[in-house]
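Q: As structure tokens, here come the structures.
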Structure P
């Protein structure tokens, strides 16, 4: 199939500028996730190629630098800076690493200014964290990458955080990042120019279906733990849902209508671990994410992970990860 085979009509559902391309700005925060950015921009490029028209144009925007580094070290030349006059239909903030460390007040102010002018604004991967810090997600549904999610919820408990791939809520867009950028881009292409073109873009990138916004970000517990035992899976789900106030072994067993001894046997035979070891691993994995992805005080991370004191948390963390929590956070900060 060639682009000359598929000149498509343009829908007027959302695109009010049928005589010109939709203008997109990518605000690239230093260290932004390259995969997340690429899955978006390549989808828009494909829409241009497959339609035989310039449906989308884009530019790269920086905070103040002439060049911005991606997560893999690749350098992008900025076409504009956030302080410049931006004639855009959509501005997408791309970030990664620990977006909680981004505190540029001028950028937050400029984002609020653009929002006040009714510009459509989105955040990708760690980008929703920056939108939230600017106060642009209050009253909106949103999502964020699952790795950032615990810290995000701790920092912004007032927000309505969904678990899907992306959320489009009026003039705010948020995307979990990774290849979910392709899902968001194809949703926008379908909105602007029809589902036929969006499906063709998806097909071009070997995606077998258009994934819906609410599709899960992570593989299922069944796949993650390689277990098909329903009582094991139900117990693991209960553990992940109760981290701040861990459930006792007896409470977990009652939920599955088995004895503690029976549940322990199931865990040992299926996962080769005890209930307590599995639960501790889940809690300390969350703690490690909070340490890496947020600036939340250690005592608050301890409480969020189900520990009554910072000292108990530090001892358990060091036994499990081989390093104290403060040392891990300091090491991560030095890498940024």
Structure Q
């Protein structure tokens, strides 16, 4: 039976989104071991991505807080061009570049809640998603984005979206100059970030918020309200797809991370089951963990939790930058 506070918050008619895991059990969820050739495959994709010139084109939007905001269009693989937003600090040169992912479905506007005033930031929108890229390079979420290309490791949409983060980083560097990079991603963006980050040495740190796509051995057994349910149903009918998913498990990729990572994991989450989130965190060596009462939900006190989360990301970013500078100076 779930904690009484969840019954008070969400009601007894709501599925128990702890899935029977308490905090001790969540800390014990193992990441999925890598299949043969996992790292080599991802490194080869990164090398290929670095041969693509980003060719960013900026269209001014206006000021938002401490930043000048632009719509950015940039190249990815195979001649496709994606759009998002890019923002530069008004007060002077940027000291860090941020690649800021989003949840499943895209975003409607930039969100600077976790972004320092002196950061340059790109808000890429995944292929097939959001206000700019709906149906471009992949179907929309409603039309099956999370299943697109799942017949092959080389065509699966989650892999292509992770590769697109490298292209977005290249576009940011092209505009803002050579900067240490930091990644922020939530839910879909958290899982995609975990897949992309281990292979890109331009990044010095990251925050992954309620990351998706972790621990498919467990995830495929748990009914949920998020994109995982569509994948669960598909794999039940096409069990061969389980082998494809082994190359896109965020908990597997997280084990290759060699940078400081802050992960925010929820105890209750009906969209991204908590054991998958914690499997990602449990794989990381340089981990800073914030345990959230719930994810993908409104609940009493959520504003204070969000304020702590935003401050935590900013502080973690500052420490990651300082650690990277110290390491560079020691060389």
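Q: To which of P, Q does the computed value -10500 (helix-only ellipticity at 222 nm (-39500 (n - 2.57) for each DSSP H run of 4 or more, over all residues; to 500)) belong?
A: Working: P: -14000; Q: -10500.
Answer for the origin of the read-out: Q.
Q: If Cα extents along the principal axes in Å computes to 54, 43, 42, which of P, Q did it come from?
A: Values: P: 69, 42, 35; Q: 54, 43, 42.
It was calculated from structure Q.
Q: Can I ask one more? If distance in nm of label points 7 Å out along Cα→Cβ at positions 59 and 131 is computed to be 1.2, which of P, Q is the source?
A: Details: P: 2.2; Q: 1.2.
Derived from the structure labelled Q.
Q: Tell me which structure, out of P, Q, gives 0.30 once FRET efficiency 1/(1 + (r/R0)^6) of positions 99 and 299 (r between Cβ atoms, R0 = 25 Å, to 0.05) is calculated.
A: Corresponding structure: Q.
Q: Using distance in nm of label points 7 Å out along Cα→Cβ at positions 251 and 267 for the comparison, can you identify which of P, Q gives the largest number?
A: That would be structure Q.
Q: Which structure, out of P, Q, was relative contact order in percent (Cα under 8 Å, 6 or more apart) derived from, given a value of 15?
A: Attributed to the structure labelled P.
Computed from the coordinates by the stated procedures, all read-outs in this text should not be read as laboratory data. Please read these numbers as outputs of a predicted model, since none were measured by experiment. Cβ atoms are built from the backbone, for glycine too; each structure is taken alone.
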